[in-house]
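Student: Each structure below is given as structure tokens.
Read-outs: derived from the displayed coordinates by stated rules, not from any lab. These figures come from a predicted structure and were not determined experimentally. Cβ atoms are built from the backbone, for glycine too; each structure is taken alone.
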Structure P
Amino acid sequence: MSIENLTIRINWKGPYTLEQVQNSDIGNGLYLLTGKRPYERVKQIQYCGITGGLFRNRFRRHHKLDEITKDLGIWLGEISYPLGFSRVHLEIAESIIVYFWQPNLNERKKYTPPRPTAIISNWFKCDNSPRINQQEIYADLPDVICWDGELWRTGNLKVWSDS
């Protein structure tokens with residue numbers, strides 16, 4: 001029996017500071033916490049999570065924030081496809097990213113293979129303008145991650161402008 005492959009497109013914006021997130025009205029999506037833990041020299045994606053509410057409420061007492069001691073950056077992800085997404089889509093997207101990327105601070109979803117899914121990530125600055133060049137923090141997280149249940153397929157997208 002084969003499971004139909006699902007496609008989820010995420011628009012990531014950031015990096016935000018904790019203060020910017022606490023003053024925003026954005027919610028119902030995914031987030032990446034980036035930075036350094038004690039004794040780490042390189043910024044990296046440390047944690048991937050989801051919330052069905054406002055991000056500012058999620059970060060009031062987040063259980064992983066204190067473990068990122070330097071250069072905290074927060075990337076907020078809004079699902080742009082499918083249009084009528086549900087909590088299940090958020091869970092599946094988080095599962096794919098955590099299983100593939102294995103962020104240091106995630107404990108759940110690292111060991112159980114997710115259902116077949118393709119994740120397409122588009123990256124934006126906080127002002128909604130597209131990021132033309134990848135930032136080092138997410139350069140190793142491919143724009144396209146596809147898991148068919150047996151094999152991974154990955155790649156990066158080029159951003160083209162009309163000018």
Structure Q
Amino acid sequence: MPTPLKYNPAYHDDWAWSLAIKGATDQDIADAFRVSRRTIIRWRQTYPSFNTACQSGKEVADAKVKKSLFERAVGFEYQEKESVIDVDPRTGEQKPVRVRTLTKKAVPDTMAQMYWLNNRCRDEFSQTQKVTLDGAVQTSPFDNLTDDELRRLAQMDEGLDGDAE
């Protein structure tokens with residue numbers, strides 16, 4: 001990698017912010033500056049204005065994603081323009097283009113709702129599973145029954161089979 005650039009706040013702060021607001025990670029910013037990720041980390045620790053630029057850009061990008069996820073989860077309306085070209089059937093001439101604006105509704109997305117609820121309402125909608133290992137493996141509900149209990153169940157089963165005939 002070439003010799004690291006000398007930090008220039010007038011240059012690097014704005015550029016880092018503009019990259020971060022587009023979703024760039026520290027590694028992406030380092031690649032754009034042609035420095036190592038360690039250099040970006042060091043600059044963020046050493047220069048408060050650089051850290052603020054990176055952080056605020058990332059916060060704006062995150063907020064946009066959160067807003068889009070929310071809209072996707074609850075549904076939203078949007079405008080769509082449709083250009084219509086009319087042709088005179090007798091002459092074949094095209095008439096001026098008409099533009100129609102349609103309002104459409106994007107229906108709520110179930111996966112976005114699940115993601116939102118799983119992360120925001122963890123106590124009510126958590127999809128996490130708790131697995132504990134205590135050394136016991138139970139493969140059958142009959143494992144803990146005594147021989148007498150198993151015989152009684154077998155006799156009950158035979159009695160039911162006999163009724164069916």
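Student: Of the structures labelled P, Q, which one yields 1.6 when distance in nm of label points 7 Å out along Cα→Cβ at positions 78 and 126 is computed from its coordinates?
Tutor: P
Student: Now, a different point. With volume of the Cα convex hull per residue in Å³ coming out at 419, pick the structure among P, Q it was computed from.
Tutor: For volume of the Cα convex hull per residue in Å³, the value 419 is produced by structure Q.
Student: Computing helix-only ellipticity at 222 nm (-39500 (n - 2.57) for each DSSP H run of 4 or more, over all residues; to 500) gives -4000 for which of P, Q?
Tutor: Derived from the structure labelled P.
Student: Assign the value 0.05, calculated as FRET efficiency 1/(1 + (r/R0)^6) of positions 54 and 86 (r between Cβ atoms, R0 = 30 Å, to 0.05), to the correct structure from P, Q.
Tutor: Q
Student: Given 5.7 as the derived value for distance in nm of label points 7 Å out along Cα→Cβ at positions 38 and 102, which of the supplied structures P, Q does it correspond to?
Tutor: Q
Student: When relative contact order in percent (Cα under 8 Å, 6 or more apart) is calculated, the result is 29; to which of the structures P, Q does this value belong?
Tutor: The read-out comes from structure P.
Student: Tell me which structure, out of P, Q, gives 1.4 once distance in nm of label points 7 Å out along Cα→Cβ at positions 14 and 94 is calculated.
Tutor: The structure behind it is P.
Student: Taking distance in nm of label points 7 Å out along Cα→Cβ at positions 46 and 70 from the coordinates of each of P, Q, which one would give 3.9? Don't jump to the answer; show the numbers that get you there.
Tutor: On the way: P: 1.2; Q: 3.9.
The structure behind it is Q.
Student: With mean projected area of the Cα convex hull in nm², for residues 62-117 alone derived from the coordinates and found to be 4.8, which of P, Q does the value describe?
Tutor: Working: P: 4.8; Q: 5.7.
Source structure for this number: P.
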